[in-house]
Structure P
Amino acid sequence: MDRLSLSEGQIYGVMGPSGAGKSTLLRLLNLLDEPTAGRILYRGRDTARYRPRLELRRRMAMVFQKPVLFDGTVFENVAYGLRLRGLPGREVRRKVAENLRAVGLEHLAKERARTLSGGEAQRVALARALILEPDVLLLDEPTSNLDPQNVALLEELIRNANSRMGTTVILVTHNVFQARRLADRVVFLYEGRVVEEGAAAEVFSSPRDERTRAFVHGDMVY
């Protein structure tokens, strides 16, 4: 498949074996890398010709598999993006408090971010992304190293962002069960190409491509 179209307001589960190009796809969508061929359009506009690109990137937020937190307090980490945008201090404090409450970490606002557990750190990273109210939320295996309780909590936060703000979510995951729980649509990558894209229920019940079928049935795909 040479073309991939993503619709606004959907949750996409991006799946495929290791090395299929899932993280590369996220980096391209987040405008961190530029394609060597083809084009990336955002709402019909060629991102390579869109200036300033910073304006586009500010409409997106990305959370990595291993959370990258600054050497400061939890509050400072979550407030960072808002301060870059020049919001007044009172507004920053209000929004940070709301978002920390949403992820259940308001009691840790003054703690050093790098002392947190893995689950807490990932919740801070997600709060830092969601506080910007992005049009697009890009998630690269955000729950792969978390216990079931934290997985459930982050999945609920992702659902809420999608339903409450209409955020388009593009979630890379190896977890077929997670994709079944969250995704409206599924994209299956293999060797850097999109081999299947469709409604999640259809892809899981009757995949068209044999490689997708092998993956969702738990067979190893190389």
Structure Q
Amino acid sequence: MQIPFFSKSVAIPFDMLQEHAEKVKECAWMFQQAMECYASGKCARFDEYRIDVDKLESEADTIKRNIRSAIPKKASMPVLKFQLFMYIREQDKVIDSVEDCLNWISYRPGSGIPEDLKRNFFDLFDAVVTPIEELSNMVAEARKYFDGYSEHQRQIVMNIIKNLGKSEHVADKREDVLKLDIFTKESDPAAIFHMVKLADLVGAIADHAENAGDMMRAMIAK
């Protein structure tokens, strides 16, 4: 008697998701170091940090491709495949956005950040680093949820997702304050354009972290 064929069932590749999230977390540290270096206007290591971020981005891209290729086309999972792929896309865009920031800065090397704007710039940097670091924790806690489908564990993941949303809101507010400060205190058009664009790029980091949280919410929805 021939056994009917059913679509192969596979688990969510959390090992690779966690590995990717750790690359994102490592990128957060590099981002902090690079921004402190740039802000000083006297640091010669900025290009080293930028190259290190480029390497992390390349490694993360490889993991992203491996996740996609690890799942057969006719596989069933505890979540929809498009949700998983959208999640990894947004998590990957966090690193892409960090890379965009540092590449943008490299167009005006040595310009630094004016002393009277540093506080608001660093307030914005701090607001986006927190959600980057939370992504790794979210993946680890989500893995525990899918191991046993505990409602308690689901709430732990939901709380992390809510915190990502709050962090993004804080980042938005600080981005607005910074832009107003730039237009108020700067007079050089090139400097204004460069710094406002930089604020946009930094803010995008928190946007993608929140988007990753939204996709995780969809994956753990009842």
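Taken together, the values in this text are just the output of simple stated rules run on the coordinates, not laboratory data. Remember, it's a predicted structure, so these values are computed and weren't measured experimentally. Cβ atoms are built from the backbone, for glycine too; each structure is taken alone.
Key figures for this structure:
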read-out	value
Structure responsible for 2.5, with distance in nm of label points 7 Å out along Cα→Cβ at positions 82 and 122 calculated and labels P, Q on offer	P
If mean count of other Cβ atoms within 10 Å over residues 98-105 is computed and equals 20.9, the structure in P, Q	Q
Ranking P, Q by distance in nm of label points 7 Å out along Cα→Cβ at positions 170 and 186, the structure that comes out highest	Q
Test item: helix-only ellipticity at 222 nm (-39500 (n - 2.57) for each DSSP H run of 4 or more, over all residues; to 500) calculated as -28500, pick one of P, Q	Q
Given 14.6, 47 for Rg and Dmax of the Cα atoms in Å, for residues 106-201 alone, calculated: source structure among P, Q	P
Highest-scoring label, criterion being distance in nm of label points 7 Å out along Cα→Cβ at positions 74 and 154, among P, Q	Q
Which of P, Q leads on relative contact order in percent (Cα under 8 Å, 6 or more apart), largest value	P
